[in-house]
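The structures come next, written out as structure tokens.
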Structure P
Amino acid sequence: MCKKTIVAFLGVIIVAPFLYLKIPAYLLKSVGINQETHPYSMRVVNEYFEPLDRTFRKRGPSFLALFFLLEQKAAKGQKEFLIVETGSLRAEPINMPEDGASTVLFDNFLRSYKGELHTVDLDPKCKDIIEKHCSYSTIVHTGDSVEFLENFKRAEYIDILYLDSYDLNWDNPEPSAEHHLKEIKAVFHKLKPGAIIIVDDNFEHNGKLIGKGYLVEKFLKEKGIPLIYDGYQKVFQIVPQPEDLEKIDQILHLVSSRTMKFFFKIKKYVNKICALV
């Protein structure tokens, strides 16, 4: 092996870990995310971002924005969180690139912070699957999501309302969109300032913007509720803090930059190499 090859090989060994660990952490710290105050947001970046952002179902930026906002609340002194999800984890093995696995992500968040996740689905099989993969912080309900939201006793304490129930038919999106509109109408009047609303599965199909959330977006716009992230997931917040919105813009700009995309590629290849060793 020639000297140049050996030097190049040693250079890769020395530089790759630096790129892999130091540069991304430094960039995230520059927009307010660090291990001390935002440990779960860092975990989303390090463990979940690449699978969540894979394929056309790009959920990485929206989940990162979501958990950043939650940890901002924790930094300001909030001790517990209440998350409500319509549409539960229902398939094994867990396929994060395709399904998002929000139930697992929320449950993992609550293993670091106190609180509860209430998830509701019509399929009774969800209960067994969730109990296998989630902690005691996750409470499973079986039934109609609209009825559940209408009768949920602690709606005024909800921090996250995640709407992802009625399966979307790409060629006939109206029934799903109408169901999600019924969900938000069932609980909107009870939600507190700062509550975050997310609707999954929104994209362009056959040249037309469709998805579960377009009627929800119209309803919330009429109520003066801003859309703070518009992508495969639509994210809204009731009375958002201007400084948080500024941070969200900076974070989204960073994770969509060429530098961070390069990091995610490096991370992907490093993981592949580690899996072979």
Structure Q
Amino acid sequence: MLDVMKRRRVLAGLGLLGLSSWSLSGRASLPAVGRPLRLGVLPITSTRILLGNYAPVRAYLQNALGQPLELFAAADFRTFVLNTERGEYDLIVTAVHFARLAQLESGWLPLVRYTALHQTLLVTLRDRPLARLEELRGRVVAGPDPLTLVSMEGRDWLQARGLREDADYTYLATPTTPSAAHALINGQSPLFLGTPQGLLNTPRDVRDQLAVFTALPERANLTWLAHPRLAAQQAQLKAALLGMNGASAELGSFFEATGYQGVREVQGAELTGADKYLPRLRAALRATR
């Protein structure tokens, strides 16, 4: 255990993104001045890409807040949600339905969201496109973890058109958008569920082989929240995050790489709009505990 903790401190000092599947005691109190804030980022892509994307954000926030900041991801979405519930992060960047769950069940405080909207895409191959949905019968649909909003929205859309998971098609959960794309290229699947941001993090030679079959309605994107122990710092945190809009010199590469465009305050309706997904999310989390 000592060696593991030493390694984590070294990684944090280098600004590397650790895999947070651990818990620490004493989380009920406000972080001491100078103690690093722990930022948990939803693992929507590989650790390497998250590290590269959020490195300038880490540097910007350390300067804006005058406090060290460590970046953490988790091995999967379920672990990230449970870490959030246990208070292992001080700040999180998470999907809107996970944000709403954290707000309702653990008192997390919404701060800002990214300006670019979330959109679920159904993607096919450019050279061997899916012509009609009936072609999915008996086939595989690829996509992210079933807990994700993308997966829930996409599967709901298919069911509304008469295609039932496990009865009419099989769902293949893949760790990243590039891996879902490769399921199409290698003939394993004729369709996958993704997002514009996920496609941005897909190599160009792979992305050029893809075409959007259909795009679902847009909704609020990834949201920043603070743990309730940071309530006294909520205004300071929100001001620092909104200041990202004017920090093009420091954060231009981040917004270009992610397509998030900027940040804006969270509206209440943007979070409550995700309430319809919470019963399914809670049931899925209970089933895997």
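Only the coordinates and a few stated rules stand behind these numbers; no lab work does. Predicted, not measured: the structure shown is a model, and the values here were computed from it. Cβ atoms are built from the backbone, for glycine too; each structure is taken alone.
Observations on the structure shown:
- At a computed 26 (relative contact order in percent (Cα under 8 Å, 6 or more apart)), which of P, Q: Q
- helix-only ellipticity at 222 nm (-39500 (n - 2.57) for each DSSP H run of 4 or more, over all residues; to 500) derived as -12000 - corresponding label from P, Q: Q
- In this comparison of P, Q, the computed figure 0.20 for FRET efficiency 1/(1 + (r/R0)^6) of positions 66 and 82 (r between Cβ atoms, R0 = 25 Å, to 0.05) is attributed to Q.
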